[in-house]
1. Of the structures labelled P, Q, one was used to calculate helix-only ellipticity at 222 nm (-39500 (n - 2.57) for each DSSP H run of 4 or more, over all residues; to 500), giving -5500. Name it.
2. Could you figure out which one of P, Q the value 38 for relative contact order in percent (Cα under 8 Å, 6 or more apart) was computed from?
Structure P
Amino acid sequence: MTPLEIYEYKFTWLKGAHNAPFDESLEYSVKNWCRQNLEQKDWHFIAYTDMYEHSIAFRLEEDLKKFEEIFK
C-alpha cells in the first residue's frame, strides 16, 4: 500500500478502534513493538492523550490483547 492508501484506510477503522493508553516514557518501545509485530495499516499512534500519556489505536481487538500482555 502507498502511504496515501494507508492513511485513507486507517480512517475507515479509527472511529471504532481499540485504544490502549501508555506512559510516554514507553513511546519508543511501543512503536518498535508495533513495527515488528503488526502491519503499519493496523495501528495508529496518538500523542499526548492525557498528561504524560500517549495512546495506541488498534484495528483488531486481538492486537490490543497482545499489546496488553507485553505492556501492562
Structure Q
Amino acid sequence: MKVICIKDFKSQSLNYELTYGKVYDVQPKPYLGSRRYYFIMCDRGYISSYNKSLFVSLQTWREMQLNKVL
C-alpha cells in the first residue's frame, strides 16, 4: 500500500526523516502491534513505526490538492 506524508517529520537524532508530499510504501509489520501505526522506510533508509495520522491515501491526497486549486 502507498501513502503520502502530510507533515514533515524529523526525529531528534535526524535518523527518521519523512518529507511532506512524498509517497511512501507501507512495510509489512514485523510483529503484532498497534493498529495506529504504519511501518515506513524513512528518507534515511530506516524502517520505523509512524502514527497513521502523518499519512493519507493517494485518493485523499488528490482530493486535497484539487480543493487547494478550487
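The numbers here are math on the coordinates, done by the rules we state, and not lab data. What you see is a predicted model; the values in this text were computed from it and never measured.
1. Checking each candidate, the match is Q.
2. Source structure: P.
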